[in-house]
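Please treat every number below as a calculation from the coordinates, not as lab data. Because the structure is predicted, anything quoted here is derived from the model rather than measured. Cβ atoms are built from the backbone, for glycine too; each structure is taken alone.
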Structure P
Amino acid sequence: MKQVYLYFENGVYMQAGAFGAEGTSVGEVVFNTSPSGYQEIVTDPSYAGQFITFTMPEIGCVGVNEQDFESTGVHCKGVIVRNYQHRVSNFRAQDNLDSLLKKFGAIGITDIDTRFITKMLRSKGAMMMVASTEISDKEELKTILQSAPRIEEINYIKDISTKKKYIHPHGRYNAKAFQYNEPKANRKKIACLDFGVKRHILSELTEAGFEVEVYPYNTQAQTLIDAYTQNEIVGVFLSNGPGNPLLLKDVHALIRQLIDAKVPIFGVCLGHLLLGIANGYEVNKLKFGHHGSNHPVKNLGTAQVEIAAKNHNYAVADSITEVAQVTHKNLFYGTIEGLKYNNAPIISAQYQPKSSSGSLDSGYIFEEFHKLISK
């Protein structure tokens with residue numbers, strides 16, 4: 001097996017086995033606690049610029065297939081796994097993870113102590129790392145890492161967001177029929193600003209009764225306001241996406257204009273953070289972020305605990321309760337997971353409702369937005 005060499009910004013140097021693409025790559029290392037769904041995770045655009053450490057020790061056994069893509073490809077820098085299984089054992093498999101990573105230039109790292117890496121990240125925080133199948137010298141890797149920009153300094157969204165508008169074609173995936181549901185009739189059209197949207201989120205919005213038209217992230221605010229005032233759309237959805245929300249100054253201004261125009265808005269993940277910033281509140285980077293499909297979130301309205309998928313490195317400051325009601329809380333860390341704004345038709349969620357992969361507990365929030373618009 002080919003070897004790969006890792007250098008972390010805290011000085012840790014490691015050697016491991018390699019699969020996937022070859023080369024040298026710099027990114028931020030995070031860990032993901034999901035027990036399944038690695039294809040959906042590596043094709044989630046929100047992981048752009050990151051290496052994903054899987055706490056699940058066996059990765060690769062179910063292969064990959066065309067239906068489980070969450071975007072057009074792999075956007076993460078690479079994956080770190082305890083044991084990669086090249087031979088697949090699933091009737092839906094059309095290829096393997098090794099081939100998928102090679103196709104999109106992502107490095108696979110295996111035969112390494114992922115428990116050590118996870119504990120290090122929990123203790124020291126998410127950190128930058130360089131991985132190389134070409135360079136083994138520790139000092140050379142250190143120089144490469146120190147000269148590379150940090151993830152907080154890079155706008156990945158400009159490359160990930162769609163370049164032209166399109167209508168999402170189907171509802172949610174029917175696991176019994178092995179196909180996507182047809183859209184419902186008499187749908188209300190909403191505009192989705194694409195910061196790196198996951199396909200399953202678009203499918204759930206469609207399933208809830210919306211016609212979803214996806215727009216580039218840098219669409220002019222007036223275009224959306226005009227579409228709303230002329231009854232072409234009934235609201236705007238702000239999608240998930242990667243990177244530092246504080247970099248997106250133009251988007252902050254765009255959302256502020258939508259708020260002032262009283263356009264109904266629903267934000268998820270990055271969209272949730274951007275709404276907080278547009279309302280004048282801080283967002284703070286978390287120590288190691290929240291990544292996984294098995295996080296407990298409490299619905300404060302019903303007192304029910306929902307198992308939700310999460311993939312974010314930032315959180316809205318608690319002071320936002322001056323303008324919004326907290327609807328959901330993370331039971332692991334106490335961070336705000338859901339908001340309903342007091343004097344505006346706006347709701348948001350930090351987690352990923354009806355997650356893919358993951359629990360279906362929180363899928364009702366799409367219907368909640370539909371009800372909000374109907375009022």
Structure Q
Amino acid sequence: MKAQKVEMFVVPMAAPSDTSGLQQLADAGKIKPDTLVAIAGKTEGTGQHDDWGRVWADVALRQWTSRFLGISIDDVAKQVIFVLSGGCPGVITPHIAVVTREWVEVADSDSQTEKRLVVGRAGSEPMPPEEVGRMGQIRKVAEATHRAMADAGLTDPHDVHLVMVKVPGLTTSSIKDAESRGKTVVSHDLTFGPEGAGVYANDAAALGVAMALGEVKESALSDGVVRRDWSLYSEVAMTSSGGEKRHGEVLVFGNSTASRSSLVIGHAVTKDFIDAEGVRNALRSAGLHFDGGLPDETDLSRLVHVFAKSVIPGSDQIRGHRITLLDDVDAYQIGKALGGMLVASVTGRTTNYVSGGERNSHQGPPGGNIIAAVVRTDG
């Protein structure tokens with residue numbers, strides 16, 4: 001019988017094109033061509049649709065991976081999933097989390113009751129611009145999520161703790177392409193503002209995950225509910241979009257007794273931007289045991305990585321007091337920076353994956369944000 005053994009390595013980046021950390025992992029034998037399955041990370045730049053820092057990083061990482069695997073760049077996406085989120089305002093360090101998976105032989109009698117980390121990957125069918133932010137994108141993300149779960153060997157949605165998705169966004173040229181074929185698009189606003197194409201793409205992807213995991217019934221979904229009905233959401237979806245994409249890429253993390261990894265993943269949901277307890281609950285969900293306060297250095301030495309959303313709430317109130325974030329011209333960057341600071345205040349590190357900045361989202365309940373943590377077991 002074969003079982004998964006998953007590892008994760010977090011590597012800071014000195015620039016969007018910096019692949020030296022990857023090379024060091026390869027030189028040390030920690031990653032191999034047949035074990036590398038995903039690269040997720042934060043890249044410096046604006047985080048907006050014109051974020052060339054993210055595109056630059058994507059190109060550099062794919063070129064390195066192409067050479068490492070000995071295949072063409074066009075074939076890289078068939079073996080390795082890339083989920084890069086642009087923008088590192090505040091105390092978010094540009095970095096990548098490198099995920100490996102190998103299959104190890106275990107005896108049929110070697111049973112295990114503890115659930116450990118597994119990972120699954122899948123690419124979607126092409127998403128033309130007219131599908132972005134609409135049911136076409138939702139259904140294709142849902143289908144890819146099902147296939148990624150199957151790749152991870154997961155059948156119970158409750159064992160899924162994080163689904164990372166990167167989907168196509170819209171650009172001026174893709175909008176022109178759609179309209180030249182007599183099609184409409186969800187928005188001509190290319191920003192991540194409340195009615196921007198970027199947030200429609202992100203939220204359609206989140207609803208696709210929710211549909212796949214049974215968090216939202218397909219019958220409740222339509223083009224009209226995207227960014228309108230906030231009662232529909234996923235508690236494990238972290239999505240982002242980019243105009244350079246043509247397909248969706250889905251990465252599922254969960255726990256299974258079939259795994260022989262030394263890692264465990266857990267998640268929780270914060271209730272607002274100042275909910276440090278929500279971050280601590282994510283660490284506890286993954287297996288760190290500490291009472292109140294902050295985890296100590298022994299606990300944090302077992303923490304491998306944290307993935308978090310930082311969505312701006314639609315209300316100008318936090319715990320009964322008015323805030324002015326919704327009126328701030330730099331709200332997108334500030335919202336992401338606030339999330340980075342919240343997570344860093346608990347983890348004591350800045351290499352945290354914090355995506356967000358948009359106003360309202362189907363990624364988590366209204367006002368709340370998703371936090372997922374990967375922890376190394378102590379046994």
### Message
Starting from the value 37, 22, 13: which structure in P, Q was semi-axes √(5λ) of the Cα gyration tensor in Å, for residues 117-268 alone calculated from?
### Response
P
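Given structures P, Q, which gives the highest value for FRET efficiency 1/(1 + (r/R0)^6) of positions 125 and 205 (r between Cβ atoms, R0 = 30 Å, to 0.05)?
Details: P: 0.30; Q: 1.00.
Across P, Q, FRET efficiency 1/(1 + (r/R0)^6) of positions 125 and 205 (r between Cβ atoms, R0 = 30 Å, to 0.05) peaks for Q.
If you rank structures P, Q by relative contact order in percent (Cα under 8 Å, 6 or more apart), which sits at the top with the largest value?
Q
In terms of distance in nm of label points 7 Å out along Cα→Cβ at positions 77 and 365, which of structures P, Q is highest? Please list the in-between numbers first.
Numbers: P: 2.8; Q: 3.6.
Top value of distance in nm of label points 7 Å out along Cα→Cβ at positions 77 and 365, among P, Q, belongs to structure Q.
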### Task
Looking at percent of Cα pairs over 17 Å apart, for residues 261-316 alone, point out which structure of P, Q has the largest value.
P
### Summary
The value 5, 25, 33, 24, 11, 2, 0 for P(r) over Cα pairs in 10 Å bins from 0, in percent, derived from one of P, Q, belongs to structure P
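helix-only ellipticity at 222 nm (-39500 (n - 2.57) for each DSSP H run of 4 or more, over all residues; to 500) computed as -8500: which structure among P, Q? Walk me through the numbers before you get to the answer.
On the way: P: -6500; Q: -8500.
The structure behind it is Q.
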